[in-house]
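The following blocks contain the structures, represented as structure tokens.
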Structure 1
Amino acid sequence: MNILEKAITEKYFFKEYSSKYPKLFLTQKRFLSKKLSSIKNKEIYHIGSTSVPNLGGKGIIDIIVVVPKKSFSKARKLLEKAGFVYDHTMRKKRSFFYKYYVSSGSAKLVHLHLTFHGSGEIEKALAFRNYLRANKKTRNDYIRLKKKASHLYSNHGKKYLKYKFSFIRGILKNVLK
């Protein structure tokens with residue numbers, strides 16, 4: 001099994017937090033800034049478990065890119081041209097992409113969420129991230145939940161996400177009041 005095949009089969013296994021995650025994000029941010037250079041007023045943020053020190057998770061670098069609504073389809077095309085695979089099953093306000101790449105002898109996975117200013121998606125993503133960064137008890141509860149989800153649903157992405165959904169929704173309900 002090669003490096004990429006191994007990464008694909010181990011996608012939903014829990015990994016401890018790595019101090020390398022912020023650097024991996026910055027590498028992707030520079031890459032995205034170049035590929036989306038023709039789009040003005042874009043914002044690129046690190047979200048998800050790898051953006052929260054000491055959280056741990058699947059080891060996937062989650063990124064959210066926010067662009068003006070009028071540039072949304074142009075950004076989508078540029079991301080596909082840059083090697084990101086567009087997943088057609090996402091919501092109206094957020095498009096989802098992924099890309100595998102090899103770095104330092106191991107395969108990495110990037111999940112990229114594309115949204116537009118005024119969609120409300122960036123506020124939710126940053127509120128959840130920032131809450132976990134600031135609240136150790138909640139972060140530890142989420143670690144336990146993620147470990148259990150990865151144990152129960154290591155090969156079932158939708159079930160893995162569904163298992164975590166009510167926890168995430170509960171946090172967002174409180175922090176977005």
Structure 2
Amino acid sequence: MLLRDFIVQTLEDYNIRVNAAIEPLTSEEMGWKPDPVANSIAFIYWHVSRVEDGWTSAFAKGEDSLWLREGWGDKLGLSDLGSGFGYSAEQVANFPNLPKDLLQAYFASVRKETLDFIGGLQEADFDTVPGRAPFPEAPGTASRFREFSLARMYRQLIGEEDQHLGQISYVRGLQRGLGK
């Protein structure tokens with residue numbers, strides 16, 4: 001199996017699992033927090049979308065994020081900066097309850113951009129080291145991430161998305177119970 005095909009299939013599997021987890025939820029359930037300084041499902045889903053957007057747009061392609069290009073900050077009433085990475089307890093506590101339909105639209109736009117980009121890569125392209133920072137607003141991350149190849153970037157993205165899917169499923173379970 002080609003690396004490109006493996007990555008695409010893994011991201012498509014993630015789509016199926018994350019959509020199954022959030023589809024039955026209301027916007028209110030998406031915004032529910034088990035504690036005032038805990039992450040809501042909406043926050044986690046927004047964060048995953050912002051991170052994938054940063055990796056694909058800023059790091060891999062060297063472009064502004066879809067967040068900026070498509071005006072998602074304005075649509076969601078959020079700052080153009082920040083991805084949730086390194087947020088303080090106060091920032092988490094003050095994070096707004098975002099509309100589920102807009103979160104899903106942003107994630108879908110990001111995922112399309114990612115899959116379109118991957119579809120244009122050849123196997124040798126995964127060894128490319130773009131030398132850019134995916135999250136210039138996150139202090140202390142630039143030097144570590146600048147050394148990542150595209151293959152290493154996708155390994156990081158897949159691991160993070162799976163980790164956050166577990167968190168989404170856990171918070172959902174706290175609200176609804178197992179399998180509800």
Structure 3
Amino acid sequence: MAEDLPAIRIYGDPVLRAISEPVENIDGDVVDLVERMFRVMGAAAGIGLAAPQVGVGKQVFVARMPFEGAQPLALLNPEIVEGESPDTDEEGCLSVPEIRGDVTRPSHIIVKGVTLQGDEVRVEAEGLMARVIQHEMDHLNGVLFVDRLGTAAKFVAKRKLKKISHRYSL
């Protein structure tokens with residue numbers, strides 16, 4: 001029997017624009033949330049997913065890079081403490097289907113947060129991993145990658161975004 005996974009929330013869903021609450025207590029619900037997020041992300045062939053994308057307003061994200069030997073990452077209450085070397089690259093999002101666009105972000109970051117085991121950690125990331133972490137952290141603050149597009153790209157995306165929000169509205 002196929003597992004029932006939560007649907008990924010799509011552009012137009014208000015949960016995607018809300019600021020997420022910090023995780024105060026790492027309990028079975030949080031562990032279950034992270035496990036479900038990894039399964040949803042895998043089923044959607046994604047490399048990152050934030051809790052609001054599955055309808056939960058908590059500061060949690062998961063990521064799994066498509067590189068051999070790359071370790072999955074689950075981070076609670078993340079905060080960027082350092083970022084440098086701006087780089088522009090194309091992004092897409094499971095919550096904003098059919099749209100891709102160039103976004104400028106630091107290519108090297110240090111982020112601190114808490115693991116599922118309750119340990120405070122600092123994660124140094126560069127390249128794609130740095131981009132994914134920042135993209136998912138934006139979700140925790142109600143920001144979508146389309147908000148970071150340049151003026152011309154936003155103009156082009158506006159019509160598609162309107163169709164997406166109507167097509168996938170709750």
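Bear in mind that the values in this text are calculations on the coordinates, not laboratory data. Because the structure is predicted, anything quoted here is derived from the model rather than measured. Cβ atoms are built from the backbone, for glycine too; each structure is taken alone.
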| field | Structure with the greatest value (metric FRET efficiency 1/(1 + (r/R0)^6) of positions 24 and 128 (r between Cβ atoms, R0 = 30 Å, to 0.05), set 1, 2, 3) | value | 1
| One of 1, 2, 3 was used to calculate helix-only ellipticity at 222 nm (-39500 (n - 2.57) for each DSSP H run of 4 or more, over all residues; to 500), giving -15000; which? | 1
